[in-house]
Structure I
Amino acid sequence: MAKILIVDDDRTLLRFISEYLEGEGFQVATADRGTKALKRFYDERPDLVVLDLMMPGMDGWEVCARLRELSDTPVILLSAKSSESDKLRGFRLGVDDYVTKPFSLAELTARIQAVLARVAADDPQEGGTFRVGPLTVDTRRREAALNDEPISLTPTEFRLLSALARRAGAAISQEDLLTEVWGDYRRKGGSALRRYVWFLRQKIEQDPNQPKLLVTVRGYGYRLEPE
């Protein structure tokens, strides 16, 4: 039985959606604020998140960005805005579907079922294994190892390492890495990239202050050294 986290500041709508989904056989958790949503996500580990965009305080865009830094859990956005730019922004951020208000509960349920089915049907053979010096990155199994010892990586750290490993030996610009790892939402967020490069270096370098594997290409970006 799939568990769904519903996030919306409209408590009446929350109740309607929860009751309907429970009647369809889902487990449901709810949150009416962005900060509460993150806590419920960590506590409940849902299979899918239905997330309203327009909330006071931390809005749905920021909640989605936080989720994407830590998890690949499917996200369906809810919004009263139907503009193409908003939809594109959502898909570039890595959401799985976009539902415009008002919507029928039957439609939302069908969208949830479709996304869950699509995730379950993902081809496990897609991807490949990249060996870069002492590093091994298996994009199919989403695993990495250093000198054959497994490395524990967050989803964002893994996406960054995979992007570098696929083009080992080549300098990759900050802009390309930002787009590949975070999408257009944080394409100008160089500080986020530097922070995650530092996190990776803590896990793959003998001396993170003098990196030999993940090196900086001054004024351009980063390179993963094959030797």
Structure II
Amino acid sequence: MSRKLYELAAADETLLFSPYCWRTKLALAHKNLEYETIPWRFTEKDAIAFSGQGKVPVLVDGARTIHDSEIIAEYLEATYPNEPALFADPAARAITRFVKSWTEDVLHPLVARIVLPDIFVKLDPRDKAYFRDSRERAWGMTIEDINAQRPAATKALTAGLAPLRGTLKAQPFIAGTAPAYADHIIFGALQWAVLTSATPLLGEEPIIAAWMSAVLECYGL
């Protein structure tokens, strides 16, 4: 297959957990585009050196190589205009930009405070030193200290999900009557939590859990 997606994997290469890669997977499904998954790990920089940088997702679409989930989404929208739109119109694109900012500035840190210790356990041994060093420098504390704060972090996530919970009480998807890229962004963040957390995080969130199931069902995933 000429279309390939490099995705972040744990020691188990079927555990593909990056929130940014999930955005791209859903965007490809939305556009009805088939692709081959290439599992990738943090320390395998050489495997994606051809992209000119060192992070995933990296999409290879024939002769084109695109990296960064936002750039990939814009590429898919421009390259496959006859497939369902990710943004629909300028207003939807503007709202999606807000959703992206809220997800990355608010939701991602809330999730990270819970799942970083669990991710560390699941990583390939070759990735662990890199992960510990980079995350402990970013957070200013050890992974063990982050883990000790898990109960408070879980409560903070529950409170932080209030805007999403309220929205989904009023409509089936973030984008309205059907999922679009705004849904993909928030879904990616929560799928990150679901796939890596040692304890269920959405057990008390039936509305959000039902929305996640509906997104997957819409795309046959």
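Determine which structure produced the value 12.1 for mean projected area of the Cα convex hull in nm², calculated from the coordinates; the candidates are I, II.
II
Of the structures labelled I, II, which one yields 1.9 when distance in nm of label points 7 Å out along Cα→Cβ at positions 12 and 60 is computed from its coordinates?
Answer by label: I.
Upon calculation of helix-only ellipticity at 222 nm (-39500 (n - 2.57) for each DSSP H run of 4 or more, over all residues; to 500) from the atomic coordinates, which of the structures I, II produces -13500?
Answer for the origin of the read-out: I.
Among the shown structures I, II, from which was the value 31, 21, 16 of Cα extents along the principal axes in Å, for residues 36-83 alone calculated?
This figure was derived from I.
Which structure, out of I, II, was distance in nm of label points 7 Å out along Cα→Cβ at positions 108 and 156 calculated from, if the result is 2.8?
I
From I, II, which structure was distance in nm of label points 7 Å out along Cα→Cβ at positions 76 and 116 = 1.0 calculated on?
I
Of the structures labelled I, II, which one yields 4.3 when distance in nm of label points 7 Å out along Cα→Cβ at positions 28 and 204 is computed from its coordinates?
Comparing all candidates, it corresponds to I.
On percent of Cα pairs over 15 Å apart, for residues 100-163 alone, which of the structures labelled I, II is highest?
Largest one: structure I.
Which of the displayed structures (I, II) returns the greatest value of FRET efficiency 1/(1 + (r/R0)^6) of positions 92 and 212 (r between Cβ atoms, R0 = 25 Å, to 0.05) on calculation?
II
For relative contact order in percent (Cα under 8 Å, 6 or more apart), the calculated result is 14, so let me know which of I, II that is.
It was calculated from structure I.
Determine which structure produced the value 14.5 for mean count of other Cβ atoms within 10 Å over residues 20-27, calculated from the coordinates; the candidates are I, II. Present the calculation step by step, with values, prior to reporting the outcome.
Working: I: 14.5; II: 25.2.
Answer for the origin of the read-out: I.
Since every read-out is calculated from the coordinates, none of them should be taken as a lab result. Given the structure is predicted, the values throughout are model-derived calculations rather than measurements. Cβ atoms are built from the backbone, for glycine too; each structure is taken alone.
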